[in-house]
Structure I
Amino acid sequence: MDDAFRIPGPTVKMSDQAILNVAVPTPLRRTFDYLPPAGLSPAELDQLVAGVRVLVPFGQQKLVGVLLGLSKTSQLAPHQLKPAEQILDRAPCLPGPLLSLCQWAAGYYQHPVGEALATALPNLLRQGEAASFPTETVWELTTEGKGLPDGALRRAPKQAALLNALQQRSILSREDIRQLEVAPDAVRQLENKGLIRSRESTILPQASEGELHGEPPLTLNDEQSTALEQIRYQGFNTYLLEGATGSGKTEVYLQAIARVLEQGKSALVLVPEIGLTPQLVGRFEKRFKVRIAALHSGLNDRERLQAWLEARYGYARILIGTRSAVFTPIPNLGIIIIDEEHDLSFKQQDGFRYSARDLSVVRAQRAGIPLLLGSATPSLESLYNATHNRYLHLRLTQRAGAARPPEVELIDLRGQQLDEGFSPMLLQHIETELAKGNQALVFINRRGFAPVLICHDCGWIADCRNCSAKMTVHQHPPHLHCHHCDYQRPVPHSCPDCFSRDLEFLGQGTERSEATLQTRFPAVPVIRVDRDTTRRKQAMQGMLAQVHEGEPCILVGTQMLAKGHHFPDVTLVAMIDIDGALFSGDFRGPERMGQLLIQVAGRAGRASKPGRVIIQSHHCEHPNIQSLIKEGYHRYARRLLHERQVTGLPPYRFMALIRAESKRPENASDFLQHARQFAQQQFPATRHLHYLGPLPALMERKKDRYCFQLHINSSNRQHLQKVVQAICAQMENHALGRRTRWSVDVDPQDMS
């Protein structure tokens with residue numbers, strides 16, 4: 001335990017000695033006191049502001065923390081405090097408003113503040129790198145070099161050429177000298193003569209100047225114009241833009257951003273998937289001449305820091321990023337836009353379990369700027385807020401341009417002879433569209449070749465040794481793969497129980513669908529888009545470029561294809577396995593199923609060509625499928641909201657999950673049992689406060705640990721916060737807490 005660990009006790013006055021209060025990235029829910037670094041002058045101490053990074057000793061290691069403030073008092077005696085090692089910044093990496101937002105988020109999501117603040121910073125800044133742009137070596141003339149008479153170096157033409165170039169351009173970089181074909185020896189000789197000198201120069205991005213606009217905006221239809229005109233840019237409000245797929249939501253985003261840029265402000269755009277970022281950046285770059293930065297996990301650490309710096313110092317006027325971009329400091333921010341706001345990707349599922357969508361509401365409110373949430377299938381939480389007048393509801397019901405909604409056809413699979421999951425009628429429809437020169441998209445939300453390997457003789461199934469899950473069969477290369485813990489092993493040649501060689505592949509995955517379609521349609525490219533085929537950098541862009549060439553092809557993929565992509569030549573969308581989504585153990589299952597079906601269906605008929613959607617199911621009469629097809633998502637969601645109200649589930653009540661996992665199931669279960677007993681003593685269960693559990697998680701065993709949950713449900717958000725906060729304070733020092741991994745998930749989006 002570190003000597004600077006803050007413990008409850010009497011406050012000790014430190015005379016005139018300043019104390020640094022630092023948030024350190026540890027699992028402990030508290031901050032730590034340190035003395036200023038040795039050698040820090042009083043003037044430098046006076047200039048310290050909250051939000052700068054501080055390198056501090058912590059136990060046997062050194063950690064990068066964030067300064068929260070200065071104090072004259074501490075709960076520790078002076079001799080117990082250690083000095084900090086170094087102040088790493090002049091200006092705060094987390095300016096005041098953003099630091100305050102992160103502290104609020106740490107409190108709301110009941111997470112250690114040091115870890116929350118670390119999450120808000122790029123990885124290189126967490127490691128202590130300078131929060132500054134990179135430098136490069138450049139050369140310039142000395143006073144002697146500037147006064148050198150003409151012709152003085154006629155016997156050294158390369159040196160003379162370098163001097164002449166410096167007289168015209170002031171400074172030259174290594175690349176400039178390389179292009180002049182000047183050898184390093186010539187550079188050294190000029191330096192030795194005292195005619196030129198080298199120095200380090202900061203590589204600054206090109207600032208945006210002059211005209212803001214590139215391509216002219218598209219003409220809006222009446223619904224788009226009405227939506228755009230209702231946005232107010234001089235104060236806070238949250239706008240829910242519910243637009244049918246292909247209705248032109250992105251054009252509304254672009255024209256709203258144009259108005260913000262014209263006011264001299266910047267924009268933050270959040271998207272759910274890495275795969276959507278490049279194509280969105282491309283569209284924004286065509287529309288605007290300002291600098292645009294992209295921030296997502298597909299970048300390496302150096303690229304992420306560069307994008308963060310461009311946004312932090314105002315060089316990038318538009319930042320497009322995934323979830324973590326919500327923490328990026330952006331001077332003069334004028335609007336926040338969240339595309340596909342319903343998407344589960346906006347909620348962090350481990351560690352600091354924040355919701356980027358919900359934090360954007362708080363950030364926009366504190367900054368006094370508009371927040372625009374866009375989706376064809378809004379989350380029930382957002383629809384609830386819209387119906388209760390917390391959000392202004394904007395609707396786009398018509399597809400933009402000449403596009404028309406696709407026709408939907410159900411194929412009942414019962415009693416049919418299937419070809420690797422494809423019905424004869426579906427294959428005939430695909431063949432017809434390809435013959436017309438069109439493209440088809442086949443959606444299956446399961447990657448790999450087959451989800452189950454089974455012995456036909458004894459019934460043995462290839463289970464994961466670490467999880468309560470089946471291992472997925474992959475063929476390229478051949479192996480079994482658990483998609484939950486990443487455990488892999490070879491495909492066995494025989495059953496390990498009965499030694500039979502009659503092993504069968506059950507179920508359908510993207511890899512198997514790809515092979516089936518390539519065999520059936522050998523003259524047409526089959527493009528598989530899933531996590532396996534898009535691992536390589538630029539792989540997704542290459543696939544999308546092939547699709548946009550417009551030649552007949554078949555796209556096969558997972559949810560990566562369902563989000564925001566515009567495929568003008570796709571006229572047929574097929575969902576070959578919707579049944580698994582109908583029977584989810586998560587109460588959000590029907591909502592997710594409806595969103596997925598509508599989003600996938602929205603890829604068909606987005607341009608002038610008419611589209612068709614085919615859904616294969618063994619349960620075509622299921623009320624959820626019938627409601628979506630006949631009534632559309634809006635009415636379907638209203639019905640789900642009514643069900644949530646009747647059953648007392650979010651958004652009508654507020655929920656928190658306390659998760660515990662251990663290699664010994666009794667440790668996790670007992671830990672949560674103690675947590676519940678303590679909570680019920682302090683906050684007895686009433687009709688306004690419910691406890692449920694400990695219960696095994698939907699996947700009881702994951703990564704060789706047994707997982708349990710305690711559900712807490714309340715009609716009052718503040719009361720729920722008090723309950724969870726009390727549990728965290730009590731259980732942090734509980735003996736079982738040292739033998740159990742546990743976490744808190746406030747407003748959980750995934751119950752697994």
Structure II
Amino acid sequence: MIPKILLFTISLSPVVYGQDFLRPVIVTASRAKSNSSDTAYTSHYLDQGFLSENFRRNLPDALSYTPGVLTQKTTFGHGSPFIRGQTGRSNLLLVDGIRLNNSTWRSGPVQYWNTVDAFAVDHMELIKSQGSVPYGSDAIGGTLNAFTKNSGFRHVEAGQLFQSGSGYYEYRGNGEGSHIGRVEGAVGKGQSWGLHAGFTMKDFGDIRTDDVGLMKNTGYEDQSWDLRYDYAIDPSTTLTVAWQQVNQDDIWRWHRTIFNPGWTHDGSEAAAGSWLSNRYDQDRQLGYIRLGSEDPRQNALISRWSATLSFQDTIDHEFQDRRNNASQALSNSRFQQWQRAEVQTYGLDLELESPMGPGKWVYGVDYYQDEVDSNGVRNRGTGAVFTPSVRPVADDSRYQLFGAHSQYHWNTTEKLRIESGLRYTRAEATVGKRWDNNALADVSAEREWDNVVGSLRAIQQLPYQWSLFGGISQAFRAPNLADLSGATTSRSGVETGGSVNVNPEDYLTYEIGARHSGESTSAQAAFFYTDIQNIIADIPVSSGSNTTQAANGRDGQIYGIELEAAWQIDDSWLLTGFAAWQRGETQTQAFVGGPTINDPFSRALPLTASAALRWTHPAGAFWLEARVLGAAKADRLSAADALDTQRIPVGGTPSYIVPMVYSGWQATENLELTCGIENLSNIDYRNHGSGNNEPGFNAILGVRATW
């Protein structure tokens with residue numbers, strides 16, 4: 001039944017999204033401004049209007065309606081998108097062009113995407129299969145660049161003083177209720193300076209589903225604030241100083257705990273949790289200074305340049321109580337554990353653009369350095385004791401990443417553009433205090449790697465507002481400190497460890513696509529194929545062991561199709577939709593030094609589709625949108641997936657179809673009311689690989705006042 005309904009959904013709008021319909025200008029695809037319809041990559045543009053009108057509660061959720069993306073949620077505070085089969089450290093997250101990825105990001109899903117406040121974001125650009133040439137290591141499945149809000153002083157008449165502000169409140173009715181509030185404001189002088197400040201507070205209650213009931217400890221608190229000052233040194237040169245901070249408390253990995261009673265649905269059964277507690281606190285701060293300028297003259301030696309200095313401080317704290325009730329005695333197998341890691345990252349990015357012949361040259365250098373402190377403590381019944389073997393990553397460590405990139409955009413003819421590029425990367429890791437179980441002591445190590453990658457892309461304009469695009473992109477991921485020295489718990493309680501002997505990963509992606517950008521219609525179709533070599537995977541240390549070790553023990557391939565489209569039927573009606581499907585295989589060591597086995601690609605996106613019909617009142621004051629989202633059963637499981645029974649039900653994650661309705665009313669010039677009803681059918685479902693179900697029937701109300 002599900003596949004037939006999905007195929008019917010696809011036939012309604014054989015492919016895309018209302019965002020490409022707007023033809024926005026994007027910069028992330030090639031570090032240079034270009035129209036989204038003219039890029040040689042598959043790209044998606046998500047603005048703040050889309051995020052708020054669809055009630056996306058965090059940044060990972062914002063990608064839920066993007067083809068080719070699976071938004072996996074270990075818990076509601078830890079969303080990690082799978083982009084073309086890649087997740088965690090294999091996707092690159094940028095904020096205002098600055099890397100958030102650091103050297104402690106582990107394999108598999110990570111929690112850090114949710115440390116970017118979606119309510120402080122002006123718009124986001126997602127570029128898929130971009131490769132490592134523009135932004136370096138980790139940009140394999142996709143690169144997401146989140147651009148934060150600013151005062152907009154460059155769009156105000158010169159000399160005019162201005163001030164503006166807004167307040168937003170959102171209530172979510174599911175479970176115990178959730179409250180979100182945001183206050184922001186801007187002041188400045190047109191063409192001279194501008195200051196923007198914002199504060200967001202979130203208090204998420206525990207969610208409820210029909211089969212499981214109240215999912216206790218799925219709620220959490222989040223406070224974020226952001227500040228940005230822009231100053232015009234001259235009409236073409238701007239100095240920017242910005243600071244962002246987020247604090248999140250008591251985010252539980254619910255699936256591992258006794259509050260997870262298990263889940264049975266459509267013949268598939270997920271296991272119950274067994275730990276008394278597993279919770280995280282997260283803090284992240286980002287500050288940067290940027291100086292940039294543009295010279296519009298055609299004969300300018302340098303038409304655009306920017307220099308950015310950045311500092312980032314990230315603190316993670318995890319607590320585990322592996323007892324199954326509070327009265328159980330602590331022991332070697334039922335212990336309490338604390339892990340803490342702090343990473344301070346210093347960054348430098350220099351980017352330039354010069355006209356050259358029939359095209360332009362984009363080039364520059366970037367450098368990031370991580371300073372890492374970590375510790376681990378265990379209590380087996382004799383009190384909390386510092387335990388070096390459980391540090392999440394080696395203490396007193398340093399990681400340096402340097403890159404030099406060069407890209408040429410060649411307009412060979414009026415309708416054909418070719419983009420070629422190269423990047424040189426050097427990575428150096430100084431592993432400080434890493435516990436060696438054989439020596440029973442801390443040891444240190446140093447590793448370094450060099451790499452050169454390239455890309456070749458092209459876009460050909462065709463008749464009837466169509467274009468054909470595609471190319472080949474290399475990606476490279478240098479081993480990070482988590483690969484070299486990590487000691488964490490993954491999936492349903494698997495102990496993972498690093499190895500200083502691992503080597504870089506290599507990827508090669510082929511992509512071909514077609515795009516249409518008409519007056520009332522837009523469409524995009526893309527096929528990709530990624531060849532993967534020397535993946536650093538968590539390999540069991542021996543046959544049947546529940547302990548794994550990092551090793552270059554996996555090769556593989558993943559490929560897929562993505563379709564999306566939009567049709568502006570008339571001034572009032574807009575129909576949009578998408579569909580995507582992926583499949584992949586790996587060749588993985590059964591255990592360290594053991595035979596190689598063929599395995600399905602872990603957590604590949606099942607056939608997924610969505611369609612939305614939107615009506616807007618002719619006067620524009622009222623709009624109404626109905627959407628349906630569905631996914632086929634995800635039953636092609638890798639060996640590791642099959643063992644991850646707290647998150648992935650035995651037999652696979654069940655299929656689902658979820659209807660939802662959103663609406664908005666511009667009541668006055670300064671007052672906007674929005675509401676939504678999600679999961680109208682109140683079905684129990686979860687995204688493939690997630691640690692908890694999505695909320696059941698959920699009514700949402702939003703109020704925004706501006707001044």
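FYI, it's all coordinate maths here, none of it is from the lab. None of the values given here were measured: they were computed from a predicted structure. Cβ atoms are built from the backbone, for glycine too; each structure is taken alone.
If we compute relative contact order in percent (Cα under 8 Å, 6 or more apart) for structures I, II, which one ends up with the highest value?
The structure with the largest value is II.
Out of I, II, choose the structure whose coordinates give mean count of other Cβ atoms within 10 Å over residues 183-190 equal to 18.5 when calculated.
Here the read-out was taken from II.
Matching task: 10.9 is the computed value of mean count of other Cβ atoms within 10 Å over residues 39-46. Pick the structure from I, II.
I
Have a look at I, II and say which one yields 0.95 for FRET efficiency 1/(1 + (r/R0)^6) of positions 71 and 175 (r between Cβ atoms, R0 = 35 Å, to 0.05), as calculated.
Matching structure: II.
Out of I, II, which one gives 3.8 for distance in nm of label points 7 Å out along Cα→Cβ at positions 215 and 543 as computed from the coordinates?
For distance in nm of label points 7 Å out along Cα→Cβ at positions 215 and 543, the value 3.8 is produced by structure II.
Compare mean count of other Cβ atoms within 10 Å over residues 375-382 across structures I, II and report the one with the greatest value.
I
If Cα Rg over 2.2 N^0.38 Å comes out at 0.93 when worked out from the coordinates, which of I, II was used?
II
Could you tell me which structure in I, II was used to calculate helix-only ellipticity at 222 nm (-39500 (n - 2.57) for each DSSP H run of 4 or more, over all residues; to 500) as -1000?
Structure II accounts for this read-out.
Can you spot which of I, II the value 6.2 was calculated from, given it is distance in nm of label points 7 Å out along Cα→Cβ at positions 415 and 591?
II
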